[in-house]
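Rule-based calculations on the coordinates, nothing more; no lab input. Keep in mind the model is a prediction, meaning the values are calculated, not measured. Cβ atoms are built from the backbone, for glycine too; each structure is taken alone.
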Structure 1
Amino acid sequence: MKQWERAASLPVAFFSQDAIAVGRGLLGAVLVTSFDGRRTAGRIVEVEAYLGAADPASHAYRFRRNRQNQSIYGPPGTWYVYRSYGVHWCTNLVTGPPGQGAAVLIRSLEPLEGLDVMRRRRGQAAERLLCAGPGRLCQAMGITRALDGAKMCRSPALVKRGESLPPENVVASPRIGISRARDAALRFVLRDSSFLSRAVRAEE
């Protein structure tokens, strides 16, 4: 049995921290999904923190609400799943106090288990690209809007503890694909990972 298989799921207390702390802490953890009897797993290597009402790039900026973003105001450790540009699902975990709208977007995984399942879902993609990007990883892991609003600890998508990482293994850079607050260094990646959605430039 692999070490991550024996690990416990991250507790709600972990997600009660601010989004930056949770984002950094999620690196190296393992996302495990079980949908339709198919299990897949991947190590989290890239995330982005969204700080809620004060963050212009957040879906909760100025506490705006709509039918699609209700889960972002839920308790810490809640899944928030939305469709990006009407095409791809993206998955987040809510952080901090309920009602603040802070969350961490899971951007990329290093595939660990169920690669054949991932390839069928993704259409025979190369291993490096199976989960490189929020839309790709949701497709590979079987995540859809059905997960939205679920409490992580009681859902078919669990995040298990990973190995502790030294601070120098975590690189911060600007977030990707947003039009507001683009310079904030709130994207966190695992240094030297070959499974990122986009490499970190040297000047970042």
Structure 2
Amino acid sequence: MQNKQTIIFDFDGTLVDSTAMILASWRHTLDALRLDEPEDLAYCVIGPALRDSWRKLFGMNEDEVEVAVEIYRKYMAKNYGLIEPYDGICELLAELKAQGRTLLIATARSQFTCELILEKAGLAQYFSAVSGDVPEGGQADKALNIGRVLEMVAVSDIASCVMIGDMDTDVDGAKSYGMDCIGVLYGYGGREKLAGASVLVESVAALRGLLRGT
């Protein structure tokens, strides 16, 4: 993987640990809408696109989904301090950037929110482009976001690219382009959801070693 010039990262569970913020935002929204909390909330909602989760778990129509998303995001906007980069991520990104590699993000999270968190966490400087869920486009699908972010930087050599993520959506999105995928086990998905990845790593340190070729 040391020869991969373009590196596409997932966001939540790959670059940052947002578990506390996601669960707090969900619980606030469920309380506001007077809905019961699903069993094993973390498993149900961490990873999938936000709108898809509301549709799947509660059978909401599109208007109801947008109400839930608005409540969720207003709460989340006041609680960004709950999100922290994983240990070693800042150093990894700085090293990759210094090597001249192109760093991108493809995420199911709101693009605006992702970019805001990157700024607050001091990570924005490392990335050439971000593709996420946008109000006018509904770009929550990981494969669509991978394609979109590659178009942003005019990358066409898929063999030079690798996707790094923690969920099956990252693996499937990469496969749809014939792209290698590194599955990170320190995130939310676990071995079962990452079974189709090209290679698995247990930690940020192991990821750094893989990308270095050491």
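Upon calculation of distance in nm of label points 7 Å out along Cα→Cβ at positions 23 and 39 from the atomic coordinates, which of the structures 1, 2 produces 3.2? Matching structure: 1. Given a value of 0.95 for FRET efficiency 1/(1 + (r/R0)^6) of positions 159 and 183 (r between Cβ atoms, R0 = 35 Å, to 0.05), calculated from one of 1, 2, which structure does it belong to? It was calculated from structure 2. Could you figure out which one of 1, 2 the value -3500 for helix-only ellipticity at 222 nm (-39500 (n - 2.57) for each DSSP H run of 4 or more, over all residues; to 500) was computed from? Value -3500 for helix-only ellipticity at 222 nm (-39500 (n - 2.57) for each DSSP H run of 4 or more, over all residues; to 500) corresponds to 1 out of 1, 2. Can you say which of 1, 2 returns 15.5, 46 when Rg and Dmax of the Cα atoms in Å is computed? The structure behind it is 1.
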